[in-house]
Structure I
Amino acid sequence: MTKANLFNPEFIVIHHSASERTLSVEAIRQYHISRGFDDIGYHKLIDFAGNLYDGRPLEIPGAHALGFNDQSIGICCIGNFEDEEPTTKMLNTLNLLLLDLCSSFNIEVDRIIGHFEVRNFIEAKSGAKCPGKNLRFLLSKIRKNVASNLAMS
C-alpha cells in the first residue's frame, strides 16, 4: 500500500455493519448508494471468515463518519457486534490491516478509534453504539497489538 496523494488521513475509524454477518459488500454498497452516497462509504471491509474487501479507494475520503470523513479511513467489520462476537479470523485480518494502514499513512495507534469515539474529536451525534459492544470492548487490546507489532517492525 502506498500513501495517497490527495487524502491525508489522521485517524482510522472502525465500524460494524450492524447487520447479519452474511451481508455482502455489494449489498452494503447498494444500500449506501440508495442513501445518496457516490459509492460505498467504507474504505475496507472484513467479513466473518477474515476476508478483506476493498471499498472506496484510499485516495478518496469516505462517507462513514459524518463530519470526520476528510480525516479518517473507514473500516467496516461485517456483522452485528452488539449481539455476536467477532471471529478470531476477522480480528487477525483487522490487526494486519491496521498495522499496514498505520505504517503506510503514518497514523498514531491512539488514533485508531471506534465510530462512537468520533464525538471525542468533533461534535457528532451518530455512531453511539458502533462498532457494537463486543468489538468496542476489544479496541484497547487491538491498539496494544498494533503498537507492539509496529515497535517490532
Structure II
Amino acid sequence: MLKFPENFKELKDDEKQRIRQQVASSIVLHLYEMNIAKENPRLNKVFHVEHGRTRGEPISFASDTWDDDILPFRESLIRVERYWKELGIDVPCPIHFTEDEVQSHLKDAEGWNEVQDFWDSIAGLVSSDGWTPSDKYDDAVALFSEHRETGLKDMKEEGIF
C-alpha cells in the first residue's frame, strides 16, 4: 500500500492530485486483496502463483497481435523463455530468441513506449482508437493538426518530404 511522500505538502497541486489518486488506488487494491484472501482463498492462491504474470501475459497479449500490438506479446514470450526452468516445466522451452532478436525487440520497444506515452498523455482527449467526446472534438482536431504540421516541417527539414 502506497504512502504519501514526506514532501507532499510542498508539491504542486497537480502532482498532489496524481499522488492522491495513486494512494487511493493502492488502498482499494489492498482492501480488495484482503477481502479476496478472506472470502475466496482459492482465488487468492491464483493471484499469488509464482510467475503468474509470466504465465498469463502470453495468453492475454496473443489476441492483440492483430491490432499491430506484437511488442507486448513478444516481450511476454521472451520472459517465458528467460524463466522457463523456474516455471517448473520438465521439457525444453519450445521458444528461443537469439541475442540479435532480443536486441532488435528492445530497439522496437523504445519507439513503441514513446507511442504509448503519447496516447497516455492525451487519454482524456482522444483514445488510442481515435474516439473523442463531442465536447472535445475541436481540441482534438487542433492537437492533431498541430502534430501534422510539426511532422511535415520536420520531414521537409530532413529531406524526406
Inset, instruction - Have a look at I, II and say which one yields 9.1 for mean count of other Cβ atoms within 10 Å over residues 88-95, as calculated. - result: II
Inset, instruction - Using relative contact order in percent (Cα under 8 Å, 6 or more apart) as the calculated read-out, with 11 as its value, let me know the right label among I, II. - result: II
Legend entry - Structures I, II, by distance in nm of label points 7 Å out along Cα→Cβ at positions 24 and 136: label with the highest value: I
Inset, instruction - Give the label, chosen from I, II, of the structure having the highest value of FRET efficiency 1/(1 + (r/R0)^6) of positions 16 and 48 (r between Cβ atoms, R0 = 30 Å, to 0.05). - result: I
Legend entry - Which of I, II yields 10.8 [mean count of other Cβ atoms within 10 Å over residues 40-47, calculated]: II
Legend entry - For percent of Cα pairs over 18 Å apart computed as 77, the structure of I, II it came from: II
Inset, instruction - Taking distance in nm of label points 7 Å out along Cα→Cβ at positions 56 and 104 as the quantity of interest, name the structure among I, II where it is greatest. - result: II
Legend entry - Entry that produces 14.5 once Kirkwood radius over Cα pairs in Å, for residues 32-111 alone is calculated, selected from I, II: II
Inset, instruction - Given a value of -9000 for helix-only ellipticity at 222 nm (-39500 (n - 2.57) for each DSSP H run of 4 or more, over all residues; to 500), point me to the structure among I, II it was derived from. - result: I
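No value in this document is a laboratory result; all are computed from the given coordinates. Being a predicted model, the structure only gives us computed values, none of them experimental. Cβ atoms are built from the backbone, for glycine too; each structure is taken alone.
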